[in-house]
Structure 1
């Protein structure tokens, strides 16, 4: 890895970057933990100045951590859409999306005001692939066509987030929520 000037990073700088990124990523899954530079530095065993110097600031560090968590989710949605029928891709992906959201939703409020371009781009990618799933499912007759795909995608996204925030007590309850949602999206007989 190189710096912006093209010179290679020193081994200790790379280690510090990894420690800070791992700490930030771990803290994102700890509800109620403040996502401050000081908290991240403490978890990483580094000084706050080292964390800031390594990433250029809290926004860049959290952007790297969140985008690192979100990128595999977006790729999984793409893989499912490419590898199975649209209806099956929705059925397979939505429980995974809820699990991801449940694990990380509590950090969302702390991230809203931050400048996170990589995360914003990935959220857009996720919305697009979800809309592609919906459009493909509409074409193959597994999702109703009387609702605009963008509206259906928004409905799905908001519903999965609400389910995740509710922290259902069992996988069966998550399945029940999804069953109701997906049945409501089926075309009328």
Structure 2
């Protein structure tokens, strides 16, 4: 997706040749025009699927998932919560995920009221690195007896091998920008 790659090149910042900072348009400040194009692209790539729900993890995936949901006919977006509040239902599906950026493990939760065996789920997230978050979300979909129809990723760091986890489960994976690696502060894109 050229529009996204151009944005990464012009506004992204590579830190220590291992982290891509895209706060300016993806996960702190949101470029709504870009998100709309991302939503359209996910709809195009999963056109043949009968998706009736989108699942993501808080917090950076929520904006992308919400705008994408509009392109799928305003279907519901469910997000796995990392933090439990007093208002969180105790009847939940749970999975452990590791955040590469925060270098911390979380238990993510989805209330059982929001996912069930009738759901055909598209998992959307901002980044795919080691695959921990996506693996946790797939696990939650499986616990619900739902069907994981696909995984849509805005930016994939292919060199961190998360792709292999999704592909090993036979789930369609669509990444809009694939990064092969970083060199001297520059992004190296792949296919």
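Every read-out reported here was derived from the displayed coordinates using simple, explicitly stated rules and does not represent laboratory data. The shown structure was predicted, so the numbers you read here are calculated from the model rather than taken from an experiment. Cβ atoms are built from the backbone, for glycine too; each structure is taken alone.
From which structure (1, 2) was Rg/Rh (Cα atoms, Kirkwood Rh) calculated, if the value obtained is 1.06? Write down the numbers at each step before the final one.
On the way: 1: 1.06; 2: 0.95.
Answer for the origin of the read-out: 1.
As an exercise: distance in nm of label points 7 Å out along Cα→Cβ at positions 13 and 165, calculated from one structure in 1, 2, equals 4.1. Which structure is it?
On the way: 1: 4.1; 2: 2.8.
This figure was derived from 1.
Just checking, which of 1, 2 has the largest value of distance in nm of label points 7 Å out along Cα→Cβ at positions 77 and 157? Can you show the working numbers first?
On the way: 1: 0.7; 2: 2.3.
Checked 1, 2; max of distance in nm of label points 7 Å out along Cα→Cβ at positions 77 and 157 sits with 2.
If helix-only ellipticity at 222 nm (-39500 (n - 2.57) for each DSSP H run of 4 or more, over all residues; to 500) is calculated from each of 1, 2, which structure is the one that comes out at -24000? Can you show the working numbers first?
Numbers: 1: -24000; 2: -8500.
Answer by label: 1.
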